[in-house]
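Next come the structures, one after another.
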Structure 1
């Protein structure tokens with residue numbers, strides 16, 4: 001019994017170590033120190049639960065795009081020469097914009113610090129080309145999202161929806177361009193495997209689903225007086 005429990009715990013520790021080091025277990029000490037320092041910086045800057053969720057989500061998503069295969073929704077055919085595929089975590093990607101809006105309510109403009117730290121860690125956890133493409137995509141789209149969320153006078157639920165609608169197409173265009181280069185370089189796939197109109201449309205729609213749901217839920221809370229519509 002004790003031996004079985006010890007074996008189980010060893011396996012859990014190994015799996016956890018493999019997870020947080022992206023399979024480079026020799027880096028465990030440096031990764032633990034780095035992540036602890038990063039989380040402490042976020043906390044010192046005023047970040048709490050949403051900030052930690054936002055920070056951890058970005059490297060995780062970047063890692064997933066180099067590991068998890070796309071789901072083929074429609075096969076290649078007339079009008080869809082490449083078919084239509086969707087990454088299984090596309091909906092979560094859309095929620096990143098919503099997470100950022102919640103973090104800005106907590107931290108104000110210091111949300112940009114969390115964004116920069118998350119993109120920096122992406123270079124450790126993801127393929128370099130994917131990390132660069134995703135980093136650029138997040139930087140461009142998140143800045144657009146931040147500007148719209150910060151400087152418009154719309155109610156909170158509307159700002160969440162509009163900022164996501166403005167950012168999602170930018171993010172998708174830049175990311176799919178980089179992902180297309182990545183699969184050409186790493187997998188010898190032909191150009192246009194990832195970046196084509198059908199894929200672009202499906203990715204944008206997928207990302208907007210989460211924003212629509214959260215915006216609707218926030219509007220209900222505003223109407224019930226639980227949230228100030230004018231809050232930052």
Structure 2
């Protein structure tokens with residue numbers, strides 16, 4: 001109960017922090033939001049309404065999420081979404097998502113990657129796998145012709161509870177490699193754009209934010225949106 005009150009309070013503060021910003025940009029040029037990465041941003045298939053964070057960021061569903069009414073990019077002026085993130089993607093697939101990219105002036109990019117890389121082997125890495133991940137992500141971000149880039153890190157589906165270990169992997173090894181991947185993401189975000197700390201945000205949440213163990217639920221999609229929204233400038 002205490003945790004739920006904390007989440008509600010922090011969510012209200014996050015909205016309060018950006019509420020004034022939406023009045024800054026009214027009308028003007030079209031704002032284009034590009035999404036790249038994995039199911040953290042491409043999670044529409046995991047809820048009955050088919051919504052995902054980029055969609056909600058550009059235009060909120062006021063019926064589903066009335067607290068965000070007026071707190072979307074559409075409230076600031078013309079806005080559109082170019083959704084390129086794909087469920088199941090790893091760092092190796094990012095370049096294909098950016099194929100043929102011709103972003104207009106003023107575009108922004110949202111990127112989430114690393115979760116599937118962990119699940120597909122990096123969670124067990126004892127060598128250079130995470131270094132290779134870092135190099136691939138660095139090359140993608142350096143070549144991406146969009147600035148600013150908002151780079152989300154990888155949340156913990158166990159909410160920090162070893163009893164929720166679903167991988168059958170030594171939790172100490174798994175958590176260590178999770179920290180290493182998020183360390184890479186933080187370093188590259190500082191170099192190429194802005195870090196969105198999904199990991200910290202989800203640690204303050206609860207299992208209703210997830211479905212199928214690791215995927216954002218409807219509530220989770222909104223919470224991913226909340227985390228990105230709080231990092232957007234006015």
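Each value in this text was obtained by applying a stated rule to the coordinates, not by laboratory testing. Quantities reported herein were computed from a predicted structural model and do not represent experimental measurements. Cβ atoms are built from the backbone, for glycine too; each structure is taken alone.
Annotations
- Answer label among 1, 2 for the case where relative contact order in percent (Cα under 8 Å, 6 or more apart), calculated from the coordinates, equals 27: 2
- Structures 1, 2 were compared on distance in nm of label points 7 Å out along Cα→Cβ at positions 102 and 174, and the highest value belongs to 2.
- Test item: helix-only ellipticity at 222 nm (-39500 (n - 2.57) for each DSSP H run of 4 or more, over all residues; to 500) calculated as -25500, pick one of 1, 2: 1
- Which of 1, 2 leads on percent of Cα pairs over 12 Å apart, for residues 126-189 alone, largest value: 2
- Test item: log10 I(q)/I(0) by the Debye sum over Cα atoms at q = 0.08, 0.11, 0.15 Å⁻¹ calculated as -0.34, -0.63, -1.04, pick one of 1, 2: 1
- Structure from which 0.30 was derived, FRET efficiency 1/(1 + (r/R0)^6) of positions 38 and 206 (r between Cβ atoms, R0 = 25 Å, to 0.05), options 1, 2: 1
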